[in-house]
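Coordinate-derived values only; no laboratory data. This is a predicted model, so every value here is computed, not measured. Cβ atoms are built from the backbone, for glycine too; each structure is taken alone.
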Structure 1
Amino acid sequence: MPDVLVLVDHDGEHVHRSTFELLAAARRLGDPAAVVVGTPGTAARLGKDLARHGATLVYAAESTEADRFLATPAVDALELAARDASPAAVVVSATTEGKEVAGRLAARLDAGLLIDVADVDASGVVTQVVLGGSYTVRSQVTHGMPVMAVRPGSFEPEEHPVGSGERELALPPIDPAASARVTARRAAPAGDRPALTEANVVVSGGRGVGGADGFKVVEELADALGGAVGASRAAVDAGYYPHQYQVGQTGKSVSPQLYIALGISGAIQHLAGMQTSRTIVAVNKDPEAPVLGLADCSVVGDLFAVAPVLTQEVAARRAGR
């Protein structure tokens, strides 16, 4: 089978869950080959986990400059790997940087570009969320090799142990004048909850939460379910919750097994970031709120009355296991 290149998301020591999802998606098209971009030694640290999830080959694109620039090292590495392997497709995560990498790579290779992919079949036909979440369409590249940016959470990681080899890629020197340079790094505040884009359960609050203090009910329900906390743009803009937790077209796209929307009306901007979730539950006082029409389970009521009862019920059931 032909190779399918997968750009590895990592923190230098650990592979992110989104990469394991990409490897599962890539196996539908061919043999996954992981491309690791980082400082020397990164590929060796990550190789065992990548092989366990099906990477038959690891391309090590390493240099001391790899973490000093945005996007360019990844584009360079994928271009080198693509010209070496003539792959069936290239798959990256549909993060902000991932979409930039995909677009730039497609331009370099004269390849077809598919953004916000939510599903793919063995023939290369994908399901996409397009036009700000207004439509879900099925698409296929008709010219060149497909470059796909896959929405996090769209595929379930699968362990698929294989023997894996390593091949080095020599990254070209980067022109600082033509590339965005990293001048400083600051770690995001860490907590006990899973990362928003990697969580199986996401509980989000909107303007209806009423303020920063109101997010306590959102956090309590998320903690009871072992999930992550999200927020609508309206809630973030109002200062109720930090920007890094925003779900939507200008925030993060998520596709968890369960998405609970508390006090979120469901503007198209928000729906674009969560409508591919497997099961959607919405609580809103307004029976005409757009999110209720999208939800699998809708509750018309006060979130401050509904959410605490739900939290108590979840905690009781878990305690009774």
Structure 2
Amino acid sequence: MDYFVNLLYSLSAEALAPTTAAFAIAAIGLNVHFGLTGLVNMGQAAFLLLGAYGFAISIQNGLPLGLAVIVALITAILFAIILGIPTLRLRGDYLAIVTISGAEIIRMVGRSSLLTDVTGGSNGLVGNSYRDPFNALSFLPDGTTKVLWFEYSNNGVSGWWIRIVGWALVALFALMLWALMRSPWGRVLKAIREDEDAVRSLGKNVYSYKMQALVLGGALGAIGGIIYVLPSSVQPDAMGRSMTFFIWTALILGGAATVFGPVLGAILFFVVRLFIRTLAGDFIPSSIMNGQQAEQFSYVLVGVALMLLIVFRPQGLLGNKKELTFSV
């Protein structure tokens, strides 16, 4: 019994982790792209990486926290505009290919040895060089605090402060998405997703609305990137194709075109992976499966579960089947 109680504690702690909050924010941004507008963006990780770099480099060069966040947002917005100008007239697979290529360009530029003095190259940027201004904003006293069975340092690298900020932003952006989905702007995006030719025939500038959606979703991705690197470090290879696919998994798992689907999907993605990895590590002998193989095995089972979900419930756990009329 104690084993399962401890396992439950570990799973709930994973659900509350800053990384989970960062993925939830990034999935909300992707939901603006795909769930609302029907844009098949396979390069969401690029927005996270640009946000992380913009924030970290700005802090390292002496900018205050607020300006560093603004620089991160501007960087992501400029990339969205540059990426969107030639690509938003593309549909379906073509847009997916271009966006994933754009994301890989950002990653390769970030890890280039020519930019080692700025981006840290393949080694990235260490967290100690940029997280202090964020921690200085904390109103929490030094020490540790226990809430239920969760016990963390108040102001540590991965303590209560980053969790409070991360999940507060998740709640804020989910509320914002709820309001946008019910606004005239959001209804136009949904109409574009379903039949952009019909929207264009009504005199709406489809290209402009797509650009606005790409910029907004990219800005949310940049915020997610900041939250992602605050407890750790900026590593370009950690924000590559795999991260984009994980964000997509979270979105599809929870349900696209829903308010809480991206949040639920992000939580389940990390919790299920930890659950599988823990059980495999504890009950399968190391002679059959070591720790690294258990990690890979968790990805395999999550992938199988995702395939079954797409076959039997393609709208996701919270989704509406009527929302699947994507014109891509």
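Below are the figures for this structure:
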| read-out | value |
| --- | --- |
| Which entry (1, 2) yields the derived value 2.6 for distance in nm of label points 7 Å out along Cα→Cβ at positions 19 and 155 | 2 |
| Structure responsible for 3.0, with distance in nm of label points 7 Å out along Cα→Cβ at positions 131 and 243 calculated and labels 1, 2 on offer | 1 |
| Among 1, 2, which structure scores highest (criterion: distance in nm of label points 7 Å out along Cα→Cβ at positions 147 and 291) | 1 |
| Structure from which 0.50 was derived, FRET efficiency 1/(1 + (r/R0)^6) of positions 195 and 235 (r between Cβ atoms, R0 = 41 Å, to 0.05), options 1, 2 | 2 |
| FRET efficiency 1/(1 + (r/R0)^6) of positions 115 and 267 (r between Cβ atoms, R0 = 30 Å, to 0.05) - structure with the largest value, from 1, 2 | 1 |
| If log10 I(q)/I(0) by the Debye sum over Cα atoms at q = 0.10 Å⁻¹, for residues 179-274 alone is computed and equals -0.37, the structure in 1, 2 | 2 |
| Computed 15 for relative contact order in percent (Cα under 8 Å, 6 or more apart) - originating structure among 1, 2 | 1 |
| Origin of the value 20.1, 66, where Rg and Dmax of the Cα atoms in Å was derived from one of 1, 2 | 2 |
| Among 1, 2, which structure scores highest (criterion: distance in nm of label points 7 Å out along Cα→Cβ at positions 59 and 123) | 1 |
| Structure (1, 2) behind the derived value -22000 of helix-only ellipticity at 222 nm (-39500 (n - 2.57) for each DSSP H run of 4 or more, over all residues; to 500) | 2 |
